[in-house]
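Presented below are the structures under discussion, each in the form of structure tokens.
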Structure I
Amino acid sequence: MSIGLAVIGANPTNMGSTMALLRDIPDLRYDLRGVCAKNAEVLGSYAKDIGAPFWTTDYRELVNREDIDVVAVYSPDHLHAEHCLAAIDAGKHVVCTKPMVADLDDARRLVERVRESGVKFLVGQTMRFDTQFLTMRRFVDDGDLGDIMVAEAYYTHDLRAIYEMTPWRLNAPQDFMYGGVVHPVDILRSFMGDVEEVHAYASKGLLTPEYPKQNNFLLNLQFANGGIGRAMGLYDVVHPPMPMMQVTLYGTKGTMVGEFTDNEGGSVKLVLDKTAATEPLVMECPPETDTSVYGHGQSVIRYMRHFQECLDADAQPEPGVVDGAKSIAVGAAAWESVRSGGTAAVFNDF
């Protein structure tokens, strides 16, 4: 049976545009039946271009349609809670792009409503579904690295061109502790488990004076399992000569590094303590450039495939609503640390 799909925040310049391409993937059964966005003139033309049979500027009208099974939320961050809750209350399954929300209280509300309703909820954390990081996951799950003692990740991005495509990031404005740092935080949590304590610094970059908040971040993390980590998110810098995203895992049996950049090739590099070779094993990952303006199209397709499998098997998606909430809780603790100058405990009791 086909799966009726609707998109809130449908826009040809965001990752929600990938939803229109799912119908061309042979093993996927998603049928795009409706789209919603704020600008009626742009939306009407876009809906026609992608063959969406229904469009509206009222998200309530969309989520309450009987032919919709799954609502994909790709609206600006500060609207995620409102849109997700409306879809849940209408009995729809939800896929929400990262960050799930940008407020800890909203995260609590979403967890409660998902549990009460029984709907499936997936947070669209593309980093978990990039080829590089899926490869790293396989090595970790197979025990090749042993116990991971230290982990670090960064997501560095010169956003000046992105502001031109999505001016809401300046006007809302977007909070990059959630909208950006959630990328490295979530991937580190996927390997290390819950974050127990955070110490963070933040500064305001000098390249985008019209952006009113701090937008460069360094976080030190203490995990509940005793491991330590570091997350970096820099969003007002000239992009440095290094990958956009990187994850490094230091284990008792080896060390591994994964690297990703939008629309470019990446790699996984691995050194194992048991081998005599001193040069790392290098696995090259070809660029994935065919499905999204942001370069994450194939990752979106992978998480939508995972979501379909969860619907079929009545299984819980990963990362789910609790994962999303715990990553938001790390961001909330980081902001507390920035304000106080000390460490801050992370709320994990969802």
Structure II
Amino acid sequence: MSDVISFVIQPAPPPRLDKALGRDVPEDASLSRSRLAKLIAEGAVTVDGVVMTDPRHRVAAGAQVDVTVEIAQESHIVGEDIPLEVVFEDDDLIVVNKPSGMVVHPAPGTPGGTLVNALIHHCGDSLSGVGGMKRPGVVHRIDKETTGLLVAAKSDRAHHHLAEQFAAHTVERRYLAICYGVPDANDPRLRGIKGTSFEPGNILKVQTFLGRHKTDRQRQAVSFTTGRHAVTRSRIVQPLGMPPCAALIECWLETGRTHQIRVHLAHCGHSLIGDPVYGGRRKLSPKAVGEQGVTAVSAFSRQALHAATLGFVHPVTEEFMEFEADLPTDMLGLLRDLGGEV
């Protein structure tokens, strides 16, 4: 089954057909430029009754355009009634506060119980279709055990615009983490680590390449010759312990690579408490954090990382939107047990 979307090219159109369609297609069609380009290639676009398959074709103002679009098909991913903490939702997107233990997208090892399964159930018929399929458009992910904010598109148009913002690294993403040690500019050890530097305001900058570990394909590894460019910045929010031996820090990303914060902080010797892959099991002194603090660190079973702030331009209203999510209960407890201010 299919629908035909009809409209007229407005005055002063862009010189290319694909760009003219992207400008003038009705907003409620929710068709991104990339989807329109695919429809042109498939012969689904006519201009004044003539099929056009060349995206570079010049189109004139006043031309009648008909775009045949197949009705979005049901996704092969099954919706599941899993509780969600919805922070914001409208016709185009949804922002959720993901709990620890939830995988974002189904994979061979986790075919169900994921955030996408939950979103398909929650959004229902409000999913207008992404790439011809009734599914949420996931434009970024956070690790299974990491908590915090994540945005997903509900329409093809929103998916395209959000993906562009993530690709351009213009999305505001800030994380709160609890790490071993205190990443301070006064530490000469840090200044001697390749790829690390400090910016004004005691901001630690880590700049390396990241890629698959040579022997463990489930891990990422720092490199200075191959991989993908990655930049992480962080600042101290609270030193923890007396003398300080851990810290609550804020991290923000210039790039968004797999496990980026976790790998970069481990590279600096400030791995996240509880990180089972990159953190190891370092012991803190009872004299610094008390027996309660030592026990809390030992018992913390996931990386202490929370996606606390998410900001982006709304793909339709073009309004900048920013959301915040408080630290989850387990990280608040860890912070308290280490003597931090909650």
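Readers should treat all values here as calculations from the given coordinates under stated rules, not as data from a laboratory. Please read all numbers here as calculations on a predicted model, not as lab measurements. Cβ atoms are built from the backbone, for glycine too; each structure is taken alone.
So distance in nm of label points 7 Å out along Cα→Cβ at positions 230 and 318, computed for just one structure, reads 2.8; which one of I, II is that? So the calculation was done on I. To test your reading of the models, identify which of I, II gives 19 for relative contact order in percent (Cα under 8 Å, 6 or more apart) when calculated. The value was obtained from structure I.
In this comparison of I, II, the computed figure 1.00 for FRET efficiency 1/(1 + (r/R0)^6) of positions 158 and 238 (r between Cβ atoms, R0 = 41 Å, to 0.05) is attributed to I. Given that helix-only ellipticity at 222 nm (-39500 (n - 2.57) for each DSSP H run of 4 or more, over all residues; to 500), derived from a single structure, equals -9500, which label among I, II identifies that structure? It was calculated from structure I. Which structure, out of I, II, was Cα extents along the principal axes in Å derived from, given a value of 59, 44, 40? Only one of I, II returns 59, 44, 40 for Cα extents along the principal axes in Å, namely I. Please state which of the structures I, II yields 3.3 when distance in nm of label points 7 Å out along Cα→Cβ at positions 30 and 326 is computed from it. Working through the options, I get structure II. Calculated for structures I, II, mean count of other Cβ atoms within 10 Å over residues 94-101 is largest in I.
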